[in-house]
1. Can you tell which of P, Q yields 1.2 when distance in nm of label points 7 Å out along Cα→Cβ at positions 40 and 152 is derived from it?
2. A value of -11000 was derived for helix-only ellipticity at 222 nm (-39500 (n - 2.57) for each DSSP H run of 4 or more, over all residues; to 500); which structure in P, Q was it taken from?
3. When you work out distance in nm of label points 7 Å out along Cα→Cβ at positions 120 and 136 for each of the structures P, Q, which one comes out largest?
4. Quick check: 0.10 is what I get for FRET efficiency 1/(1 + (r/R0)^6) of positions 24 and 128 (r between Cβ atoms, R0 = 30 Å, to 0.05), calculated from one of P, Q. Which structure matches?
5. Between structures P, Q, where is Cα Rg over 2.2 N^0.38 Å, for residues 32-71 alone highest?
6. Could you tell me which structure in P, Q was used to calculate FRET efficiency 1/(1 + (r/R0)^6) of positions 104 and 144 (r between Cβ atoms, R0 = 35 Å, to 0.05) as 0.45?
7. Could you tell me which structure in P, Q was used to calculate Rg and Dmax of the Cα atoms in Å as 15.5, 44?
Structure P
Amino acid sequence: MANEIIKKVLVDGYNKVAATHNYIFGWVEQGMVMGYRVMDAENLLAWITTTDRASQKNGGTIQLKFKPNKAQKLMITTEAAEIKFICTEDYMENIRQHSTGKEKNRGYIFERLACETFGLEQNTQPNAKATDCGDGRDANGTEYQIKFNTATFIDEKTLKNFLKN
């Protein structure tokens with residue numbers, strides 16, 4: 001029960017401070033990396049997220065995570081305004097193998113490839129916060145957060161800091 005209360009606080013808090021509620025979600029499906037564009041997903045977050053505890057090395061805080069199971073993936077697929085093939089899993093792993101630093105992160109790779117595929121301008125501003133802008137913007141100025149499997153939306157410490165401002 002306490003876990004559900006914490007999850008509700010994190011979901012409600014994130015929805016309150018997030019700059020956008022439009023998303024491109026992604027995961028690997030049968031060797032293919034797929035992207036799902038979902039508009040106004042504010043009410044969907046409670047259903048497609050889970051809570052997890054960060055390692056002690058990373059502060060040990062409770063995090064709101066995107067680790068969709070089969071039912072959650074079906075919800076996203078049903079709500080998606082657009083579904084696109086991004087690349088093969090092998091292609092993504094090849095990029096990782098030949099990258100260094102943050103470019104080695106699957107979420108970062110997905111963000112870059114999803115922006116290319118969906119025709120978005122990627123936000124390359126260093127240290128951009130989810131409270132200020134999305135990860136990508138379309139030609140009409142619509143912002144999107146881009147989340148790949150196992151992404152963190154927010155943790156309790158970050159939410160507390162955002163709500164102070």
Structure Q
Amino acid sequence: MYQFESEDQDIRYLQIPQLDPLRTVNWAIEGAPYAFNLETIPISVGPGLSLVQVYKVPFGYAVSPQGIQIPVYHLILNNGVYRAFRLAELGNKYIAALVCEFNQDEIPNVLVETPKAALFAPRPLVVTDLSNAAISRSFDSQKAKRLVKLQVTVTPEFMFVT
């Protein structure tokens with residue numbers, strides 16, 4: 001078991017959608033005459049991306065005044081909601097973001113502890129809701145450490161092939 005501890009409350013297991021869970025990697029040194037291919041399971045633990053990550057998901061079509069169908073997208077903040085809120089609070093109108101295009105089926109079932117269906121509701125939660133005193137509250141908190149435990153189980157099996 002591996003254990004990671006930090007005073008940074010954002011440390012976590014990083015689920016990177018673009019990263020294949022099992023992939024072949026050539027572990028040979030550069031210039032080697034033969035490849036040394038191994039199956040690899042990449043696992044990342046850390047403080048998350050340093051920039052805001054947005055999912056761009058097609059949601060349907062709208063018709064322009066000229067009668068042309070135009071795709072409509074939902075932009076879903078996957079990582080950086082608090083950063084975006086704080087930057088907006090400081091008066092920023094634009095922020096840098098990494099935009100990843102997905103369709104609705106590719107979005108994880110639980111994204112930022114929100115049921116998938118809520119992301120595509122007629123009126124989903126938006127960033128300005130974080131500052132709406134009618135539905136959100138601010139609380140004082142104590143400094144804490146965050147702990148991430150990563151357990152990897154390997155079970156070798158042998159079988160005879162005839």
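1. Working: P: 3.1; Q: 1.2.
Label of the source structure: Q.
2. Details: P: -11000; Q: -2000.
Value -11000 for helix-only ellipticity at 222 nm (-39500 (n - 2.57) for each DSSP H run of 4 or more, over all residues; to 500) corresponds to P out of P, Q.
3. Values: P: 0.5; Q: 2.5.
Greatest value across P, Q: structure Q.
4. Details: P: 1.00; Q: 0.10.
Answer for the origin of the read-out: Q.
5. Working: P: 1.46; Q: 2.47.
Largest value of Cα Rg over 2.2 N^0.38 Å, for residues 32-71 alone: Q.
6. Values: P: 0.95; Q: 0.45.
It must be structure Q, since only it matches.
7. On the way: P: 15.5, 44; Q: 21.6, 70.
Only structure P yields this read-out.
Each value in this text was obtained by applying a stated rule to the coordinates, not by laboratory testing. Keep in mind that what you see is a predicted model, and the values were worked out from it rather than measured. Cβ atoms are built from the backbone, for glycine too; each structure is taken alone.
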